[in-house]
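The next part holds the structures, each set out as structure tokens.
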Structure 1
Amino acid sequence: MAKIILLTYTFTSGAAVMLYEFLAVRFLQRYFGSVLEVWASVIAVCLAGLALGYAKGGRLADQYRSWRVMGALIAAGGFTALFMEPLAEGAGNTLVEFEFGRMWHPLAAATISSFLPILFLGTIMPQAVRLYVDRLDAVGVGTGRIAAISTVGSIAGTLLTVHALLPYFGVREILIGASILLILMGSALVLWGKRPALALVLFALCYAPSARAEIVFEKYSAYHHILVEDGATQRRLRFDNAVQSTVSLRDPYRGGFEYTDFFHVPVLFHPTMTSALFLGLGGGTGPKAFLQHYPNMRVEVAEIDPMVVTVARKYFAVPEHQRLKIAIEDARTYVQRSPGRYGTIIMDAYASSAYGPYVPYHLATQEFFQLVRQKLDNGGSFVFNVVGVHRGHNDAVLRAIHATLQTVFQYTYAFQARTSWNTVLVAVKLDPATSLPDAPGASAWPNGPFLEHPLAPAQLQTMAQTLMAERRLLLPGFERRVTQASAVQALSSAGKILTDNYAPVDLAPKNW
């Protein structure tokens, strides 16, 4: 019976190590994003904590060989883990203020927030070996069995966290629940046969960081730390620490970012299009505008995070509408599986990192762009919102995406927002077999797609004025917006070509 109990504790401590590792990543992503540096830092800290824990645990095992000592250390692991979120918040808020040594900030924050719990849990395995083995000639078998059970626990903790906990519970609730379990289990060994320490349990149950008054929604999903906060006149949606969408508190169809006006450029080129696909939902600014302005338009959205859809509907007035279809699916998978064609596909799916928002790498490659081109009507456009400015913030990423689009599409326009670091690229599909205005079945613009590119800013302005006079476009000031050309438009293959094999867009540009 004692050995079964010992194996149970070993299994649980192994599972807790992996669970805490995942939670540490989720806490740090709020400040440093879903980048490889965060995972690398947390894994490094986890391994360092385990290594030191094994060494210290071995010494304690030889010195005491005590169930109570092991119980105290398990409880200590759970107790110190309760502080992971506030420590991560404190470290993140402090480190983001400093430019020096930014590449090491995730490592420092991971050490501050998660090293101690892992260290305490690392002491369990050597102590379990010492308690399990009662004969010298059985050391090898006992060590192997304990190591195997601990590893199986780690596997279970990994799968449990990803498939059974994160999709259904908040990260804070998972942290508190796991920590309470460790405290109770450890206390049961310390107070063998007695009542657990009520003070520790009460502390765990009462633990909950206070929320800021302006936050109307806050929860961790499997992909983001999602916040909805109200200012004086606007509501903002944040993923991790980056603002994704804004709307007016008085009118949920107004108050969005300037750059979303460029999502309507494909309508300028193809006024008769009847379908649009948005990759990424956020607060739904683009889909809502298309539903409002184009009564014959069918709108589809691919959004990977179901919680984002829930938040967009509840807090940002994204409607249930017969012309709106929202699919919970990865954007690339959705494009690949979609049987239809679209007048435009609009890419606005972002995560965030220590270096700012970034597009998931598999959505910024030549292979993905080729897939998108296959799904567009002739004369249709692929819109790509890049958080970057030529010769400014994220210039290398902007040039790389622009250069990669040029390898797939016949012509790419670039528009620069004036009020944010957004450059919107609009790549036009021109099928050589049907690109002439007098092709069989073709209709001249504006009763069909415009198939003669490139166009100068003055020509774009004239076309916009024509459609606005015919009330096919209803955006105030759009005729001026289309003249905001970015200088990157004039560049020819001035950036690295991104492929499925090489697209480090989630790393700092200086690293590639």
Structure 2
Amino acid sequence: MKDYLYKIIVYQDGQIIKADKAFEKDFPAVRTIREKIRFFDEREFQFIKLPHYKGEQTFICKAKTLRNGNVELKLARVAARPVEAAPEETRSSASFEEEYRSLIKGNAQVLAGEVYFANLHEIMTVFGRRFAERVRNVLLDRISEKFRLTFPADYYHANILFADSAVWQNVINALGEIVESFNRVVKIDDNLVKVKVKCGFAVVDRSMDGANFEYVMSAVGGALKRAEESDAGDLFERKDFYLYQEIQKKVYAKYFFKIDIPKMIENDDFYLEYQPQYDVKENRIVGFEALFRVKKHIQINASVFEIISYAEQSGNMVRLGDFIFDTGMKFAKSIEGTGVKVSLNVSAVQLMQEGFVDNFMNIYNKYELKPGSVALEVSEAFLSATLNETLRKLELLSEKGIDIYLDDFGIENTSFKYLTNLPISAIKIDRSFVTDIGKNRYNTIISKMIIDIAETLDVYTVSEGVETVEQLKTLEKQGCNIIQGYLISKAVGEDVARNMIKTFRFEG
């Protein structure tokens, strides 16, 4: 793609990290790409739409996933007809729900599904609405041939129901072939177009508890989501459909995951635990890393990582981050004067927010904390992609007495030269280098190199994931004296942490 107009770097959620001068000049207010960047296929050209004072503009772009997980987009102009509004459906989604409720009463098994025309919007952008409508009609005819009950939901989705017991198993066994037939090339006049069709199905039978419509549609949606997400994975693992059955409920747990983060903060459903950072030479705890947790009485089938990711995608990360900062700083105030600091993890979404420094310092000043009480842990993977945007923020925080820890060091393609620019006070050695240290020559050399670099820069090192005395001895010999991991302690609650400061001594 040689004749591109703009080049930008974005997170997989579409938030813009970097943009060339031409893009910043022409689209000064654009900070996010609305399309689902994480599903972009590097082998194909994608279409995106950007708001502009002259009217919404459409571009064709080529995606390239970078090593740090961010995505580079090169944008070129599309010579296309203006996109007309998609027509309203004549058949409402209510009729689909009514048909489902009627069908489930008289059948032992019902197949419910959702079909998604993934790139129909791009076809409409290039060829116009009328052409896209003819393509869509061909697709709906194909679906109706296979499933007698077809319900257009919106312009890009249709729902299906099937309950013919005579051929039930034949249809289930043939779902792969059926979906493959949906994906055949469509010929309109002399034009051939390929529509990417994704499907999610759910088997509704007596094993499905309640089989209420909302639950079934969550199951169908989860299956469709898996099909969409498969495009972001290995080429040979991509699938155009998934079939949900109740026996797979655990596999689909995260797709049923719905959470009101502001309400849960209000209800006090989140809390922090604190994992000690232990100085072996001084034989005492010198710090705690604050770790986000969900109270056990909350029945959520999602990991802490998934909750954080959900918060970032739903726009709730700043509020959740403020809760973490406030709770962690309150604890830091309670142990102030003991020579122990609390390190707080910061999300990339938070750090990139305008006004982040003022917001962080407002919470810091609320508890009248003294310099050295709090550290901020920033991931190397994030910094390597956004150094120019975040360096000044970190410098301001450092000037105000906030220690900066460089987390996960060494797992990216590290540029050592930027270490001299960062106001860091500690480098954290990632647990992946510690797990088999002393046995794996490569990891032993890397950990030693990181420790030597830290010593040269006059900053200290914290080794994560230390679980054995043998690991500790190797790290001590290399010059690392602060360790964090199960050898010392798992993360603990506030009261236990306060008591550990006074009483804990490691007996190795």
Re Rg and Dmax of the Cα atoms in Å: value 27.5, 92 computed from one entry in 1, 2; matching entry is structure 1
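Given a computed value of 10 for relative contact order in percent (Cα under 8 Å, 6 or more apart), which structure among 1, 2 does it belong to?
Comparing all candidates, it corresponds to 2.
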Working back from 2.3 (distance in nm of label points 7 Å out along Cα→Cβ at positions 454 and 478, computed), options 1, 2, answer is structure 1
With log10 I(q)/I(0) by the Debye sum over Cα atoms at q = 0.14 Å⁻¹, for residues 270-365 alone computed for every candidate in 1, 2, -0.60 is reproduced by structure 2
Candidates 1, 2; mean count of other Cβ atoms within 10 Å over residues 118-125 computed = 26.6; producing structure is 1
Working back from -11000 (helix-only ellipticity at 222 nm (-39500 (n - 2.57) for each DSSP H run of 4 or more, over all residues; to 500), computed), options 1, 2, answer is structure 2
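Laboratory data are not the source of any read-out in this text; all were calculated from the coordinates shown. Everything numeric here is computed off the predicted structure, so don't read it as measured data. Cβ atoms are built from the backbone, for glycine too; each structure is taken alone.
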